[in-house]
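A.B. asks: Before anything else, here is the set of structures, which you'll find just below.
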Structure P
Amino acid sequence: MITSQEKQNGISVIHVKKEYTDEEMERRKNTLITRKDINLIITEDTDVYSENNKLLLKFRRNKINKKCIGDFYTNVIGFAKKSYSTNRGSVSASNAKNVLENPKVFSNVIGFMDNFSPKQKYLLKQRGKTVKYNVRECRFNSEYPDKYARLLCFIQEIDKFYKMLVPHCYKKQYDKANDTFFRIPKTSFTTITTNVNFQTSIHKDRGDDSEGFGNLSVIEHGSYDGAETCFPQYGIGVDVRTGDILFMDVHEWHANLPLVKKTEDVIRLSVVCYLRYNVWKNTRNVSKEQMMRHNATVKNIKGHSTGARKGRETKRRIK
């Protein structure tokens, strides 16, 4: 609910208060939202503050360098729309206890994670191996280092605007990122999540640095309506499109509206960059040489599987 709205130096400044209590939102978590849940969709440069003048979001249109956008999309989209996950759980509006029963969504990670995949756990156990750090290099940057190098411009653009627009959170997060070699080069981030045409349910983010601030960018192909990123507790949403950047408090309840295709070739690639707290916590005293040895150990376990699995892995590398 909007309590005040004004213009300051060409930026809309909006103050809002909660339309639903925290208890009501807790009951609504993991459910999908519709347009009737949202009173205002923001489409222009805007800052939004909640009660006690707490920053909820900053939105800026058409800021990210077009070449960096193109390089990111070209190098990531094949992987992003080909590899699906059933591990997004309640964010995909599923309450299934068995992860394999969750919806298949095109959601992937790039950079570093503070856990191992089920396959990696199996192979480590099979070989009787242990690793010192509970951190793994993600498959994309491990298997496609050239593509990974070409997407960095886009992430560094996001980092630049993060520093400019939310400096108090940026410094705390950057200082942590600067403590570890398990990071996206020259940024305050350790990890990137990409989603393709994915409507998330009402949720709060977990695992990221609580002192940091979230962000969202979008690269689109084809024509569509909807898919706005919303804060249903406040009744507002933001229509993030190609070149735009949204900085947002991801520890508030948020979700996406449904995507409505106007052409069949629609791709809405959303990109979220963050620092995973446990990646930093587990590796802040690790040297670059230790990092490289750890990454090599984790990567090499794939080459020691047996039977058909080994054949598939070999064929994949040859391709």
Structure Q
Amino acid sequence: MNGVLVIDKPKGWTSHDVVARVRKVLKVKKAGHGGTLDPLATGVLPIYLNEATKLVPFNLEGTKEYVATLKLGQETDTLDADGEVVAETREFFFTREKVEESLKPFRGTIRQRPPVFSAIKKGGVPAYRKARAGEKPLLAEREAVIGSLELRAVSLPYATIAVTCGRGTYIRSLAADIGRTLGCGAHVFELRRLRSGLFTLEQAIPMEEFANRAERGTIEEKVLLLKDSVDLSATIQIGPETAEKIRQGKPLRFEELAGSERGRLRKGQRVGLCEGPGDLLAIAEAQMEEAPGIPPALRILRVFHP
């Protein structure tokens, strides 16, 4: 079984818990997830099965969408509701307009400091391990891109926001920064991921449905094919001889492709090479040579062996 199974992660489960459960039930040799969700969070968690694990690096750059409910007036050590309250503002009041105003600095390219309770390594050790041991590692600020940030609702002490962001954005840090801007503190009370790159909530199945389908033998109906699990500029059908050359690790030249296919490719494009209808054999990148007389080539990035 090769492909991606999109799970609607339940609250309280770690991403690793979901992977372990899927691997055990489906008895697959390899499985991994794309984009960690905290135990408190729910929503889209793509699980890559067997050969599909090779796709993970190609999908990490995808846009993510979240809906988060913030609890204003409290800061926690983990920056979410699973942590201990470390600061509290008991009396405060904000109009919806005031909360809207606090979001303005956090749109576009911003700087944020990752949570201490995160998997980022400090001195070779994950920061969350140091935090659990009583240390307070100071993690360097990093750039994050917030594509959109909208206020959905305000019912004090709660405020709900919708966020579209790029790789490496911490919604917990965003919530804490919004709380500091308001002057009362805040943490993530609830978090749901609606999209992770190509994968959407509409494709996701709850763990209960996963278990039921696995028992009935219908789970493969929900497994996305390799070609549908990665964002490619184009897919190109190749013949048996070319396919065998790819398996042997030999370089490809553009002249080995049909003329119409050559005309579609541009430098830097990532394309899928399919041996049969829907059978993704490899991902390649177009390499345009500058030297006259030297034909351009395709650099093979990944080869799949179903």
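A.B. asks: If FRET efficiency 1/(1 + (r/R0)^6) of positions 57 and 73 (r between Cβ atoms, R0 = 30 Å, to 0.05) computes to 0.15, which of P, Q did it come from?
C.D. replies: Among P, Q, the structure yielding 0.15 for FRET efficiency 1/(1 + (r/R0)^6) of positions 57 and 73 (r between Cβ atoms, R0 = 30 Å, to 0.05) is Q.
A.B. asks: Just checking, which of P, Q has the largest value of FRET efficiency 1/(1 + (r/R0)^6) of positions 33 and 65 (r between Cβ atoms, R0 = 35 Å, to 0.05)?
C.D. replies: Details: P: 0.60; Q: 1.00.
Comparing P, Q, the top value of FRET efficiency 1/(1 + (r/R0)^6) of positions 33 and 65 (r between Cβ atoms, R0 = 35 Å, to 0.05) belongs to Q.
A.B. asks: For the read-out log10 I(q)/I(0) by the Debye sum over Cα atoms at q = 0.08 Å⁻¹, a value of -0.38 was computed from one structure; give its label from P, Q. Spell out each step's value before the answer.
C.D. replies: Values: P: -0.38; Q: -0.46.
For log10 I(q)/I(0) by the Debye sum over Cα atoms at q = 0.08 Å⁻¹, the value -0.38 is produced by structure P.
A.B. asks: Using helix-only ellipticity at 222 nm (-39500 (n - 2.57) for each DSSP H run of 4 or more, over all residues; to 500) as the calculated read-out, with -5500 as its value, let me know the right label among P, Q. Display every interim value, and only then the final one.
C.D. replies: Values: P: -9500; Q: -5500.
Of the structures listed, the value fits Q.
Read-outs: derived from the displayed coordinates by stated rules, not from any lab. Predicted model, so just to flag it, every value in this text is computed and none were measured. Cβ atoms are built from the backbone, for glycine too; each structure is taken alone.
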